[in-house]
Structure I
């Protein structure tokens with residue numbers, strides 16, 4: 001089986017065919033394989049010239065697979081068979097989907113909520129290896145988690161040097177630290193591959209292989225599609241033309257009947273972070289079966305099914321996991337050309353990080369809420385609320401601000417493992433607004449859709465949900481806690497959104513009872 005793309009709907013199909021002809025006429029398939037950095041215009045050339053390593057990453061990855069499998073075998077012989085991955089964004093989303101599809105256990109720690117970190121630390125350390133994964137080598141969340149596990153291993157009488165494996169870029173601060181500390185293994189990824197394009201690099205393969213996934217099969221699958229990339233009608237080109245040509249800028253990824261669990265979350269980052277900039281972009285909306293956005297898609301919605309029946313107006317993409325990973329990377333690069341943006345930079349991701357870091361340094365006194373209703377404090381950017389005194393009224397006011405071409409983003413800075421039922425409010429809000437609704441866990445989404453929120457079209461309306469920390473957790477060697485960190489990340493993101501003129505409503509839980517109160521209002 002090879003990847004196939006099927007597009008339905010006369011208007012959508014016609015636009016895709018016209019875009020495909022233009023791409024072929026411009027020689028895009030050959031130029032892309034030749035790593036021609038001029039494909040996205042002069043402003044993108046500098047960044048693109050050092051971000052095209054994903055085109056030949058399979059050959060590079062095969063070289064370290066024997067060492068990786070040897071390490072897995074050695075760990076198994078020592079009774080170490082549980083993998084915790086400390087990583088954010090591109091460092092965590094690909095291993096998550098790879099391991100879900102392989103049916104193997106992987107604990108992904110991509111949160112700074114103290115309860116979620118504590119839960120990961122309470123695992124059976126005697127059988128645990130920790131993969132610390134960061135492209136830059138300076139990711140604050142990942143370094144904090146590393147510190148916590150090193151302390152936990154030491155307290156348990158386990159030598160952390162034997163239980164920490166590092167994945168990073170050559171020459172990063174994390175590589176130096178790993179060498180100095182003598183950690184068990186260091187895998188260096190190709191620096192010419194961006195984080196969201198790194199699924200088939202060491203970032204995707206190392207934690208997945210250690211957890212038990214068959215990465216050789218995955219590479220074989222990707223390689224079977226890579227052989228078709230020289231063709232001027234390859235499936236990646238067809239998909240890119242469908243995504244970028246029609247003006248439908250809400251890409252609703254329908255999980256119905258998909259045998260690739262978790263694929264939507266990986267594709268979400270790839271699409272949003274690659275295209276959401278210069279006031280343009282494609283907003284990925286990951287939905288559940290029978291979602292409102294699929295049942296009655298709006299004129300700006302493009303429904304894409306993974307391994308499912310082609311929607312009446314939309315696209316289906318079939319193929320195994322390895323093929324799909326490479327096909328979507330190729331497609332998003334192509335759609336970037338059609339949109340007139342650089343798909344390889346992420347100019348607005350850093351702004352939230354800077355704002356959060358500033359709040360950590362200053363640690364200002366908490367702001368006073370506009371009002372309190374039950375166990376929920378209510379905050380909002382200027383002009384969003386007027387005369388409201390209840391959570392229900394505040395939410396209704398926010399929903400009324402969603403424009404006819406816009407979307408609602410729900411962003412929850414809570415414990416995903418404990419408060420996961422909050423995500424169930426998504427379809428109900430889509431029905432109420434009759435607009436696409438995204439749901440993201442903070443700070444996870446900051447390394448994904450966070451770029452689109454600031455850099456994409458200014459049509460988003462934002463609902464933050466935060467909570468007080470009952471039992472905080474220290475970060476070894478830091479002068480702030482996990483509770484302080486996640487609060488600063490939420491506040492920093494809210495500030496940057498406000499600076500971009502985006503309406504933000506924040507509901508802050510003062511006790512556990514507040515979650516049920518919010519669920520009742522949002523449902």
Structure II
């Protein structure tokens with residue numbers, strides 16, 4: 001990797017001429033020590049000069065210390081030399097020109113741009129692919145200190161990998177199958193439920209009203225989950241917030257995948273003022289026109305402060321953030337269904353199984369690696385019983401590429417063992433109305449993942465006695481459970497399995513309309 005940096009320090013005052021010898025010696029020793037500390041590569045401070053309150057330095061390196069890292073180290077050493085003796089302080093630095101050249105594993109499918117980068121130039125030399133990255137001179141000093149340069153370099157490789165990965169088929173390995181089940185309809189379940197007045201689409205995209213009839217089915221499913229999964233395995237219920245600020249999604253790394261095919265949040269804004277007078281014009285306009293002046297309204301609200309909960313797992317971790325868990329509290333086993341979650345699904349013509357507002361059950365567990373693995377397998381087995389035996393669904397398990405690996409395209413990080421270790425298993429239901437089992441798309445209704453150290457590290461959670469912490473989670477929505485169930489069993493409760501019917505005292509009659 002090659003670097004070339006021209007940087008300018010701003011001083012609190014001019015440097016006296018007698019200081020130049022000491023500065024020259026400082027730069028010489030810094031270069032020599034840097035060179036001595038490395039077996040290969042080359043590092044040089046090739047030029048420096050002062051003019052009034054400016055100190056300009058030029059640094060080049062090849063497979064050695066990065067110049068921006070050198071600047072951060074030199075800043076402290078320079079401050080000690082010129083501050084103590086000459087009463088001149090360093091007020092900051094700015095890049096004049098910074099170019100980084102590095103080899104790539106693959107050449108890009110198409111060129112792209114990046115924030116904080118003035119220019120990206122891709123080229124080939126001697127049969128190898130390279131990129132020349134010119135850092136934006138306006139990059140803030142704070143970003144340099146916090147590793148933005150390193151992340152820029154890494155991001156170039158990630159985006160190229162993603163371009164190539166996008167053309168590949170995602171990992172999808174069937175690991176278990178319930179076997180064929182008897183089906184009682186081949187009609188679209190959404191249309192069946194709509195025609196029966198069980199559900200109704202609202203005026204908003206991908207949002208549905210659940211009638212008393214289908215709500216009774218959802219409540220039955222809740223109790224089944226408690227009786228067959230949560231109570232036997234010792235899970236406790238929590239109420240997790242459904243408004244998530246950016247700090248949580250930064251720590252969970254969801255924000256890095258925003259609208260990249262894995263994380264499509266609804267944003268939340270706040271009014272710039274709660275003063276009634278501030279919104280009086282808006283209120284008058286609505287009163288007179290009976291319309292909403294959305295553009296005027298947008299001027300009176302803040303930038304997004306975060307979003308509505310995409311899944312309950314990330315906001316759960318703010319409860320534990322920065323804390324040390326007592327050994328006797330492990331493992332922690334939690335479930336939550338205290339409110340809807342939101343995902344901005346693409347398009348607007350999807351059925352009941354693909355909604356923006358969904359009623360999702362979150363399953364969470366934390367413990368040592370051994371505990372997490374054991375709980376993950378126990379949850380997996382209990383879900384098999386619920387789907388296959390209680391609901392009598394034709395389902396299968398598929399080991400798939402986890403969302404946290406999809407963004408980096410590192411398929412090889414998945415565990416290949418038959419049982420769930422680190423990775424994700426999807427439960428998929430056959431949908432007869434879509435066609436044959438072999439050729440049609442099956443519906444994912446639930447997943448279970450063991451995520452390893454990702455969340456404990458991201459939220460700085462530790463355990464007593466330096467126990468290594470792993471976590472796991474799983475999610476499924478009533479909308480998808482019920483869509484799969486109706487797709488296979490239909491609306492006639494005489495065709496519903498006996499174990500399921502035990503949870504329904506009386507099914508409310510649908511409301512009729514004339």
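Laboratory data are not the source of any read-out in this text; all were calculated from the coordinates shown. Since we're looking at a predicted model, the values are computed, not measured. Cβ atoms are built from the backbone, for glycine too; each structure is taken alone.
What to note about this one:
- For FRET efficiency 1/(1 + (r/R0)^6) of positions 53 and 477 (r between Cβ atoms, R0 = 41 Å, to 0.05), the highest value in the series I, II is held by structure I.
- Comparing percent of Cα pairs over 43 Å apart across structures I, II, the highest figure is found for II.
- At a computed 19 (relative contact order in percent (Cα under 8 Å, 6 or more apart)), which of I, II: I
- When mean count of other Cβ atoms within 10 Å over residues 85-92 is calculated for each of structures I, II, structure I comes out greatest.
- Taking FRET efficiency 1/(1 + (r/R0)^6) of positions 13 and 381 (r between Cβ atoms, R0 = 35 Å, to 0.05) as the criterion, the largest value within structures I, II is that of I.
- Structure responsible for -13000, with helix-only ellipticity at 222 nm (-39500 (n - 2.57) for each DSSP H run of 4 or more, over all residues; to 500) calculated and labels I, II on offer: I
- Structure responsible for 1.32, with Cα Rg over 2.2 N^0.38 Å, for residues 189-356 alone calculated and labels I, II on offer: II
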